[in-house]
Structure 1
Amino acid sequence: MRVAALVVVSFLALAGLSASADAPRAVEPDVETQLAADLDARGLGDDRFVATTVYSWTSESQAAELGRTRALLTLGADGGSTRSPYQRSLDELAMDHDAPASDVGLARLLTSSPDLSARRYAWVSPHGTAIPRGVRSYGPVLLSMRLAEDALFARFAPSERPSFRVVDARGETVDASVLLADPSRLASVVHVRHDDPQGPYREIIVHGAPTRSAVRCWSMGTSAVSARIEADRILVSRLRRIARPRRALSLAPFWTARPPIDGDRRWTARWARTMPFDTSRHRFTPGALTELERVLAARVRQRVTPTDTCTRD
C-alpha cells in the first residue's frame, strides 16, 4: 500500500509539473504597461497627428545619391497621370469653389508655393512602412528626419469638410492664415484617405524647398538609426508573444477613435494607430507580425555609408 501511495503521489506531482509547463505564463502587468506605452508613443490619430521625428525608407541607389548631394527633399511630378493621389486631390480642392476658403487657399499653397515644392514621403515609425502598401518595396535603407519644433503641421483628408487642420508642435490649433502668410513654417502634412478603392491609408508628406525646409536635420546608416529599427523589431516580437492576436480586424476605424483601454480589441486599436495602411499584410495577425519582424531583422543588418547632419546640433 505504501508503494502504491508513493506511485500515486509521484504521478500527481509529475502531472502537476506537466500542467504547469503547458499552461500559458501570466504576463507581468508592468510588461504590458510598457508595451502599451511604446505603441501609444508611435501612434497617430485624428486627436494627435504631430510627429517631430519621422522615418522614410529608400533604395540603396537613392541613398548613395543622397549621400553625395545631401538633397533630402525632391521635386514632385509636374503633371499628368504621374501625379500622386495626394497631388491630384490638392488640384481638385484648389478648383472647388464650394469648399471652405481656407481649404482652397491651403490647397493652392501646397501646389504652387516655391517654399513647399519639394517633398519626401515618411511615417512616424520604421515598422509602419517596412512592408509596402503595394508590391514594390520602398527600399531597405532608413532615413531619420528631425523636424523643427517651431514648425507647423497639417492634416489633410480630402473626403472631409473642412479638409485641412493646422496645428503647432504642441497640437494647438493654428489659423490657416498664419501658414498662408509664411509657407516656409510648414513641416509636414498627414494625408488621410478614407475612400481609396484599394483600401484606406495614411501618409506623412514632409514639405519644403530643395535647399530650405523645416527639417532640422537628418541621418542614415548611423548606429542610432539601426538601433531604432531594432527597437521596432523588438516591439513587434513582444506584441506577437504577449498580445497573441487572433482576428484580422480592419485598422482604419481605429484611426479616428481613441484606443479602448480594456477588452479584446485594446491591442488591435493601439497597433492600428501605429500603421499607415489597412491591408491584410498590415493587420494585427500572427502571420503579419511574424513577416514584419523578419523584414525588420534583415533591415537591421543593412549597411550604408553613414550620413548624419544632426551632429552639428
Structure 2
Amino acid sequence: MSTQETRAVRIHAPGGPEQLVIDTLSVGDPGPGQVRIRHHAIGLNFIDVYQRSGLYPFPMPLSLGMEGAGVIEAVGEGVTHLKAGDRAAYAANPPGSYCDVRVMPAMNVCELPEAIDFETGAAMMLKGLTAQYLLKHCRPVDGLEPGDFVLFHAAAGGVGLIACQWAKALGLQLIGTAGSDEKCKLALENGASHAINYRTEDFAARVKEITNGQGVKVVYDSVGKDTFDKSLDCLRPFGLMASFGNASGPVAPFAPGILGPKGSLYVTRQTLFSHITSRERTQAMADDLFAMVEGNQVKIHIDQRFPLTEVRKAHESLEARATTGCTILLP
C-alpha cells in the first residue's frame, strides 16, 4: 500500500473561522468503491460554514469541504465509471474536499467533460446540482409551467445566479431578492425577471405587486430565519415553501395550523444529499447540469478565488455576505 501526505483544512472544535487549521495527513490507496482524487480546485459553500459553526454537528476533528474537481489518481475495486487519469468533479459526503488529495466514495464523483475547466467544475457541482433539483424535482403540487412566477432568495449568490439562468431557460419568471442594488442588477443580468433589494423594500409587498396580488407558486429560500415568515405571505393558494438553507440562522418552530388560512400551503426542507443517493441519479442530474453549462444556457460565475492557505479569509467573506456568485479555493 502506498501513502502520501496532503494538506487538509480541519477544525478541532466548532466555532468561527479562527478554528480552521491546516493539518498534514496521510492518504493511502482507495478501497472498494472508492477513488483517490488530486484536486485542482475546491468549492466553497454555506454548508461548510454550518458544519464549522456546529449548526450541523459532526465528530471532531472534522475535515471540511463538500465539492471539488481534479484528476483521478487511482480507483478501488468495483469502480467502473472512472479510471486513473480521468478529469472529475463532485459534490459529495463525507466532507473533506479542502485538501490537496483525498480518498473518497466514488458514487457521487462524475467524469468532467473536456469542455468544462477544473475551476468551473469545482464551483458548480454542489450549487448547480442544487439548482437542478430545486427547479426540476422540488415543484409545487400544481407543477411549474412557462410564465409561472417563482421567488428565489439570495439570487446573486452561487446557487441563485445559476437558478436565475436556468429558470429563464425553462420560461419561468423568477423574482430574485438580494441585499444591495448591485446584487439585484447582477440577478437581472443573469435572467431574473424582477429583483428586489430586501434591505430597502418590503419583498412580500413587492411580490404581490409584481404578481397582481396572486403570489408565486413556489419560494426557494436558503436564507432561513430572516425570510421564512414573510415568504409564506408571498405564496398563492397551494403554493410551496421550499427551504434549503439557513444563511441567517435556522427557521424557528412554527404551528402547522398557520398554513391553512394562508392558502393551504405546503412546506418542505430540502437537501441535495437526499437527491443523490445513487450513482444513476447523481449522473443523470450531473448530465443535465453539464448540458446547460456546455450549451451556454448557464454560465458559472467565479467571483472570488482564495489560496487554500487563506481559507479563514474566504469563510469570513462568505459569512459577511461580501461575495457574489461562486467562490473557490486553490490548492
Structure 3
Amino acid sequence: MPLAIQITAYGGPEQLKLVELPVGDPGPGEIRIRHMACGLNFIDVYQRTGLYANPLPLTLGMEGAGIVEAVGEGVTHLQAGDRAAYASQPPGSYSQLRVMPAKTVCRLPDAIDFDTGAAMMLKGLTAQYLLKKTLPVQGLQPGDHVLFHAAAGGVGLIACQWAKALGLQLIGTAGGAAKCELALQHGAAHVIDYTKEDFVARVKEITGGKGVKVVYDSVGKDTFEGSLNCLRPFGLMASFGNASGPVPPFAIGNLGPKGSLYLTRATLFTHIATREATQAMADELFAVVGSGQVKIRIGQRFPLAEAAQAQRDLEARQTTGSTVLLP
C-alpha cells in the first residue's frame, strides 16, 4: 500500500507519521499521480502547527512532481504517462501516490527533471506573482531597488535571479555570511546580514536615503515594522509569509505618516485559482528556467520517511535553496 506522511494532531515535527494510505481512482476533474519528488515549504510548517488550520487527519505537502497514472472525466490537458508537476490545494504531496484536482497540475517539460520540478513549482510561481504581479502603484522599472527578505531560501534564490533578469536591483537579507554570499552568487545586487547589521539603516544607505518601492517579506513578525520603514512614499509592503510568526494586529493609520504606504497580504493560491492562470504563470516559470536565467538550487534531499527532520532543519534556518523529499 502507498506510503504518506500524515498528522492526526497539530504540534511539532514529532507529529509527522509515516502511514499506509489506500489510493483509489480519480473522479471527475481529478488525476492520480505517482510522485518522484515532493517539495518542502514553510506553509507545511504552518499547517502542521495549526496556524493554517485544515481538517485532521492531514497529509501534508503542497508541491510535487511525478508521473500521471490515470485521469478522471473532463480532464483534457493531461493524460496517463505524462510527466507533471504542481503547486496545489489541498495538501497531500508528502506521499508516494495521490488523487488530486487536475486544475493546477501542469505538464513538466522534458528538459526539467523531477527533483527540479518538485523544488520549483510553489516557490517559482510565488516568485513570479511577486515580481510580475505584486507591484507598487508606481510600477517597477529596470534599475529600481526592491528589498527581499530570506534571500537565500527557496523562493529567495529564485527571486534573486529573476529580479536580475528583469533589471531590478534586489537587496537581499539573510542570516550569516554564507547565506549572504549565496544570494550574491544568484543575482542579488546587495546583501544584508541581519544578524550583524540593521537592515533599515543599510537599505537607506544603499538607496541614498530614498528607500525602496517594494518590500517582499515572508518573515513576518520580526521584520514587519522594519520593512515598512524601508519604503519610500507610496511604497508597497507585500507580506507573503510568517517564518518568524504572524504579524500582530496593526493600526492602519500608521501607513499615512510613513508615506501613504500600501500594504497587501498576498498568497499564491489566489493567483492560481483557475486552470488558465496557473498555466500562464507556469509557462513563464518554465521559460526562465529553461533559458538558464533562473537555476533551481536544491540544497537538501531527504527520504520521505525523514520529513520530520527536514522540517526541523527548515525551522532552524539550517537549509538553503529548495528542499525535496524523495518517496
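Every read-out reported here was derived from the displayed coordinates using simple, explicitly stated rules and does not represent laboratory data. Everything quoted here is computed from the prediction, not taken from an experiment. Cβ atoms are built from the backbone, for glycine too; each structure is taken alone.
Taking 30, 17, 13 as the value of semi-axes √(5λ) of the Cα gyration tensor in Å, for residues 98-225 alone derived from one of the structures shown (1, 2, 3), identify that structure.
Of the structures listed, the value fits 2.
Have a look at 1, 2, 3 and say which one yields 14.2 for mean count of other Cβ atoms within 10 Å over residues 130-137, as calculated.
Checking each candidate, the match is 1.
For which of the structures 1, 2, 3 does the calculation of Cα extents along the principal axes in Å return 95, 46, 35?
1
For mean count of other Cβ atoms within 10 Å over residues 106-113, which of the structures 1, 2, 3 scores highest?
2
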